[in-house]
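Okay, got some structures for you below.
Derivation of every value follows stated rules applied to the coordinates shown; laboratory data play no part. In this text, all values refer to a predicted model and were calculated from it rather than measured experimentally. Cβ atoms are built from the backbone, for glycine too; each structure is taken alone.
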Structure P
Amino acid sequence: STNGSFKTISEMRAMVEPLGRPLRQRDTLYREVPAERRAIAEANDGVAASLRRTRLPVV
């Protein structure tokens with residue numbers, strides 16, 4: 001895509017697992033990221049708190 005596309009960790013995993021490819025988180029210099037950072041990303045599906053929205057019930 002010309003402008004990139006937003007994908008969560010679970011969406012990326014669903015795309016690569018059927019292909020037998022490993023899913024690896026990298027930084028902007030394509031280095032491995034620390035386990036602590038990966039764990040935090042996994043806990044939030046790779047979505048920053050500033051992008052997550054509280055969903056209100058539709059009444």
Structure Q
Amino acid sequence: MEAFLISTGVVVLGEMGDKTQLLAFLLAATFKRPVPIILGILTATIINHALAGLVGVWIAAQ
């Protein structure tokens with residue numbers, strides 16, 4: 001369990017402050033409407049991962 005917590009903490013620290021997160025903070029602070037911004041980011045992330053998975057399946061089938 002200790003290794004899991006350490007590796008999770010390292011990943012969280014490594015991902016903090018990436019461009020997408022900073023843009024989300026900026027948009028939420030500017031427009032004072034975090035729910036639509038979070039839903040938009042969630043939707044984009046799901047589509048991005050689904051597309052990556054489909055391309056991976058397609059490449060593996062070749």
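Given a value of 2.6 for distance in nm of label points 7 Å out along Cα→Cβ at positions 2 and 50, calculated from one of P, Q, which structure does it belong to? That value comes from structure P.
Given 0.75 as the derived value for FRET efficiency 1/(1 + (r/R0)^6) of positions 10 and 34 (r between Cβ atoms, R0 = 25 Å, to 0.05), which of the supplied structures P, Q does it correspond to? Computing FRET efficiency 1/(1 + (r/R0)^6) of positions 10 and 34 (r between Cβ atoms, R0 = 25 Å, to 0.05) on every structure in P, Q gives 0.75 only for P. Computing Rg/Rh (Cα atoms, Kirkwood Rh) across structures P, Q gives 1.04 for structure P.
For which of the structures P, Q does the calculation of helix-only ellipticity at 222 nm (-39500 (n - 2.57) for each DSSP H run of 4 or more, over all residues; to 500) return -30000? Answer for the origin of the read-out: Q.
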